[in-house]
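Taken together, the values in this text are just the output of simple stated rules run on the coordinates, not laboratory data. It should be emphasised that the depicted structure is a prediction, and the values quoted were computed from it without experimental measurement. Cβ atoms are built from the backbone, for glycine too; each structure is taken alone.
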Structure 1
Amino acid sequence: MQTTDPWTWEEATWRGKVEAVRAGRSLLPARWPEGKRCAVALSFDSDHETSELRDGGTSVARLSWGEYGARRGIPRIRAALARHGAQASFFVPAVTALLHPEEQQALVAEGHEIGLHGWIHERNTDLSAAMERELMLRSSDTLERITGQRPVGMRTPSWDYSDATLTIAREMGLLYDSSLFAEDDPYEILQNGEATGIVELPVEWIRDDAPYLMMNRSGPQRPYTDPETVLSIFRREFDRAHAEGGVFLLTMHPHVIGYRSRIFILEELLDHITAQGDCWIATHAQIARYCAEEAGLMR
């Protein structure tokens, strides 16, 4: 019988937990399309009002903060991407899409990707497997109905994986996930030692605007890094990815990066990336599909 005291676990218990979801072979291709030096995957988690709703919150102020992401953040992001001819991935809770359907339709029309990001930004580890499955399927149906395209990839809300998440993703036939941390570059996910065929495009809190710039009036979270320093961190992450010929994946949030004093982070980073002249800026789906094809994973 398993106890809650990890120091009493037998090897089969702790080893089983570690091996349930694991990094498999690297899927970093030998070359990028058209001889490009590296791939750049820019992503935006369009949480909007669901940041408050997912905890049952009813704060009018915090709901309006989410609305700012839609009203100001998204237009500024779209303008920055358009100026550089760059495509990006937007991970959208289904409730966000229902509140702002025209936003998702405009993004798809501009060549961007809409990916799964939960129903109402729920934490998967709070759910039963049956409820998580129902919400993932309902979310996929909703995004397809609004955008005309069925999502091929997911980012779990808050990068929260339950014991059932990967099984559900496999059942849905998803091409990729972007919620895990085991590498800098793409890899194949293993489940209990078995290759799944799912591409992982790994994330990191270092390459996320929220840890540096978020604010919670009722809690301890306060912005602790000035925007210039955040730009420097992101730029250094890109420069090393470029030098190594890998993937630079960045996570941003419209209600965080979209302010007048912060949008320059994205704008100047794009200036720096495009100035190299040898970067493939693509959606997560495009990068995952290319890596899968190069590795012979495509079914």
Structure 2
Amino acid sequence: MDEIETLKEIARAKEKIVEEMHNVIVGQDEIIEKILIGLFAGGHCLLVGVPGLAKTLMIRTLSKILDLRFKRIQFTPDLMPSDITGIDVIEEHPETRQRALRFIQGPIFANLVLADEINRAPPKTQAALLEAMQEYQVTVGGKTYVLEKPFLVLATQNPIELEGTYPLPEAQLDRFMFSIYLDYPDLEDEKEIAEHEIFQSIPEIPPVLNGEKIIYFQNLIRKIPVSDYVIEHSVNLVRNTRPNNGKCPEFIKNYVSWGAGPRAAQYLVLAAKTRAGLRGDVNVSIQDIRYVAQSVLRHRIFTNFTADADGIGAGEIVEELLQEIPESA
């Protein structure tokens, strides 16, 4: 099977995944697409939204569709790093009475990890995810354990309730490929949601893909070529988020304290490749870059006091930046 035909297979698989998701999830088409882009790009996603928008249900349903090992970690203020990574315990042999250390794996040892309300745990515990998210391994007691691929962290965050929460460190935010904001459903979708039972269980879902196939698709998507023109546009967007760049727009200088780093440009290109691959296409366009720009850049731009006083958030800055830098720039 040649690569073009395989890309068409990816597109068919994506359509089937979305179809199965909609047997459980009402609406949220754009959110589902961006999560799938994150999955096939191998990038972690941060889902930001108020309670009741089916964030947890969406991720649990996806794990069933993809036949992946799923673990859920409820982040709380008393959660310890060992509760995530695992711990060494001393065991005594029943006959010889010899003692030895045995490692008990934590919930991080899964293919799809849901970090629920990730900002409820202190920075020390949040940091337990950093090595896993970046290096795909965990170090406990001086010994390193490799995580099975595919490995994806999908974290949720409540943007309203701030009491008892800890802001995510900049280094950890940068590990997330996407920051996906979930909004309230529209009228027709909410009517359909209201008809569903509150505690309805997830129906039996036939798996569409498995881990081995996902890894194969991920490797193929990374081979999709990207033109210099598209790469230049990506880098131009990222560099213009930095207030110390003399050529950046005036509103960036007024409202931004720190802009996005080089990893943002890498993620823009990779996410655009993945979006093209999911529609069975080898042509990565600037429209693909601009479609993912909000989710890639929003959590990498840090506003200053002036922006806070004027009620300007990072999302509004990215939107204005996309208008300031046209597709033909």
Structure 3
Amino acid sequence: MELVRYLIEPRRWTTLPGRWEGVFGRRAPLAVEIGFGNGEFLVQAARQHPDWDLLGFELSLTCIAKAASRLAREGLANVRLARVDGRFALRELFPDRSLTQVYVHFPCPWPKARHARRRLITPDFARTLAAVLEIGGGFELNTDAQWYAYQAREALEAEGRFLVRGPWALEGKGPGTRYERKWLGQGRKIFRVWAELRLPGSVERIAEGDMPHARVNVEVSREALLSLAGLKESWPGGAFMIKEVFLSPGGERALARAFSTDEGFEQHYLIALEKGWGGWLVKLDGAAVPFRTPAVKRSVAAVAAALEGKGP
């Protein structure tokens, strides 16, 4: 029940970026935490700022369930949770100048050079922040890795739109998360970087709310449907692949399991193929709707084109 109350599904929205007044039922300052763990900070922030609305993004379903339970126990109504990659969500779900604060606490620093692309605070992230924060809005990073804090500062300063302070070692209480308690218990220091937006920025968004579909006006055999497995395409910044195809007993329906990536944002989803009076309809299956990114749309169109080419 807690999940039902707090979890939102932006993948199913027909309009992007989001209309957050409709989600919360009011117009209020918006704040975001990326990677909220068990929700300790979200609960604290929601209590301290009842006049704010807060969004938390996390990939772990276990963490989402724990955070929802904490919020329910406190009776807090000004928080929503989503199982979405925070980098993608920050760029695609929020209009320009819509956020008051963005918080990141103890992200994995990915210290090895070959993993650098996985780090959260990058020039692309700084560009997104400059677009979605309101003028005077703030970004806060807390980390136990001092080198990572300095790297984050460099990325923010390079964007040229922020007043950046830090990193400095926290002497008093930090964000109050379990990782803070863990690192302090091991004798580590906690470092903070703070950035305030001074000049507005802009960012290119790639997701849309429209549901892609295509029609195939030729006869399609079972063999043609099964041969879709392995269909793939790649281009600078994106790719997709059809992993496997499942047929109904009568051969009039099929599901294609697909994978796509857009600028590193990965999605797994199903493409439904249904035979009707005028031919076949190719569309996204409603059981696991992805964000409608260029790679997702391209995969639907490519499946239809491949079937057209296999007709009699």
inquiry  = Matching task: 0.96 is the computed value of Rg/Rh (Cα atoms, Kirkwood Rh). Pick the structure from 1, 2, 3.
reply    = 1
ask   = Given that FRET efficiency 1/(1 + (r/R0)^6) of positions 151 and 183 (r between Cβ atoms, R0 = 25 Å, to 0.05), derived from a single structure, equals 0.65, which label among 1, 2, 3 identifies that structure?
value = 1
remark   = Note: relative contact order in percent (Cα under 8 Å, 6 or more apart) at 15, derived from one of structures 1, 2, 3, originates from structure 3
key: Origin of the value 1.00, where FRET efficiency 1/(1 + (r/R0)^6) of positions 15 and 95 (r between Cβ atoms, R0 = 30 Å, to 0.05) was derived from one of 1, 2, 3   = 3
